[in-house]
Structure 1
Amino acid sequence: MAIRVLIVDDSATARAVLREILESDPSIEVVASASDAYIARDKIVELRPDVVCLDVEMPRMDGITFLKRLMHYMPIPVVMVSSLTQNGAKTTLDALEAGAVDFVAKPHSHIYDGVEEMRDELLGKIKTASKVRVRQHALQSIRQANTTSLAETTHKILAIGASTGGTEALKEVLMGLPRNAPGMVIVQHMPANFTAPFAERLNTMCAMEVREARNGDSITPGVALIAPGDYHMVVRRSGARYYVEIGSGDKVSGHRPSADVLFNSVAKIAGANAIGVILTGMGGDGARGLLAMRHAGARTLGQDEKSSIVYGMPKVAYELGAVEQQLPLPQIAQGILESLS
């Protein structure tokens, strides 16, 4: 059966372009479109689509408010369509926190000029979203970060890779770690303009410092470094000092930044002095790098299927034998702490 999609966007031009892209794939059917949240609500009740493609900025009710209500009263997979501006990035992060499965960036210029670059990404993410088991979200949810400290600071390196669903998974893991947790290096698949606002948001929620990595940054306890969007990040060593190197280069495992690139460097430089974690995500990026880490003596953890938004990256890693211990998301922070002993 075809994947049934509802398009919600206040721009008639955008609706037409999105319909054209989606209907170019015979496995997808656009069942309707809507210009605002109220029309969308009625269409969802009437047609029960498999996936909603939702704009952020709309009249009468903005996309985030609508998404929060939708995920509370009638959970359904949602793919957001957002601008790559700084404000657009922050709004998209709000959407992912509210329960959106993923997002697709609108081109900077006229939307018709970016059809080809959007096509494969949009089609792929709609297909992935159709398989996701969405959960009901409370309209308000507040959780405190872990503000305790480890008995002794550790100079191990914690390397984490994530993709689809990873923004919320990373938040849960990092909020469960103490302020003097091991120095962290993180790859989350995101465009360039999104990683800095994402790091800033986590920094306000977590006990440790979280920021977008800069070339040459030291890896130290209590600091989490997130690879900048569109750049690879690797770990280097100078004497007793671990630090990160940021660079471009070709995509690896389909991504830049790539978790495989990061994990392979950690395996080579840190060996058994590291812990690797692979979280929810589409595809297999990070699986072979995590296997290299395990072969080098590192402890390795993977998110389990039930708690993953997309059980792709953790599944491939588990099947390769890269995952020493598979855990549900709420137990991963504790699993990391236990792996330090």
Structure 2
Amino acid sequence: MSATASLDRPISSQFVSDIRQIITAAQTNAVRSVDFCRVQMYWHLGQRILEEEQQGKSRADYGSYLIRNLAKQLEPEFGSGFGERQLKFCRQFYKEYPIVNALRSQLNWSQYRMLIQISDPDKREYYELEAVNNAWTGRELQRQIDSLLYERLLLSNEKEQVLAVARKERIPESPLEIIKQPTVLEFLGLKREAAYYEKDIEQAIITHIADFMLEMGKGFSFVARQKRILLEDDEFFADLVFYNRLLKCFVVVELKTGELTHQDLGQLQMYVNYYDRNEKLPEENPTIGILLCTRKNDTLVRTTLPQDNTTILASEYKLYLPTEEQLIREVNEVKQHFTQDNT
């Protein structure tokens, strides 16, 4: 083979892929570096504003006067990013995060701006840690805050347990530490209709599988859709199958658009039994079954399932993101049912 011919050989796709990853990583790091410089700038602005404000503390309205007049001088020169509202955020940012070395380079200014508006320090810490742990975008962080993720997790978990998982001090040990009540699926983008077929919701979930796993919780990976289960001459199809690496088990998800029945729970139990007996490895934990339904009869669930049940869960789902007031009401209702279940 001639030297010219050898030069005409195509380069490997793996080599090209490696080069692309190097470039993409560098671009991402450059953007992150710029974003963090912006975060530090706003922190220092907040620090300086508060120092100046404290010098005039004898006047109750001096802080507002100071920021208003500072914005009038900065905004024409530097733009809307230095207006009165933004400068107030800077001051609040410094108050909530007084140690500059504690700032996280993985978070940008828009994310910090969401965090400083959370008054509960434990709740703020939870979202801050989880945004870093899961590399949430600003949109994902806002969505988790709006859907009351923290409050929904607290329904079946102690606050210290939830925070310990976020701090990576412990690994979730039960499905209740991951699964939320209710499950909110507004990201599916389904139009408001009187009713849906289960296959429509299933297809929408597949289309938005990353968002669905984010809502489901930590550690989920997709395994199968309409998993065929053959029992002698009868065949069944499990809607969705996942694996959770933290719980070290399979998770079978069934969708129900009508009223929940004991037959639905029995069928899900059969799928769980199948996976335990045919798919699960000896070192893995028992399979979990989750029945997502539009309306859950808690008495029916308690009566149908064994008292010591820990592997079959029923969770209501919402196709639209309710208002904060509606979600709080939903959370309180579920909390009341949960308390009754454990008395």
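Using the calculated result -11000 for helix-only ellipticity at 222 nm (-39500 (n - 2.57) for each DSSP H run of 4 or more, over all residues; to 500), pick out the matching structure from 1, 2. Please report the intermediate quantities before stating the final value.
On the way: 1: -11000; 2: -16500.
This figure was derived from 1.
Figure out for me which of the structures 1, 2 the number 40 belongs to, where percent of Cα pairs over 35 Å apart was derived from the coordinates.
The read-out was computed on structure 2.
Out of 1, 2, choose the structure whose coordinates give mean count of other Cβ atoms within 10 Å over residues 250-257 equal to 17.5 when calculated.
It traces back to 1.
For Rg/Rh (Cα atoms, Kirkwood Rh), for residues 42-81 alone, find whichever of 1, 2 sits highest and give me its label.
2
Just so you know, all these numbers are worked out from the coordinates, no wet-lab data involved. All values reported here derive from a predicted model rather than from experimental measurement. Cβ atoms are built from the backbone, for glycine too; each structure is taken alone.
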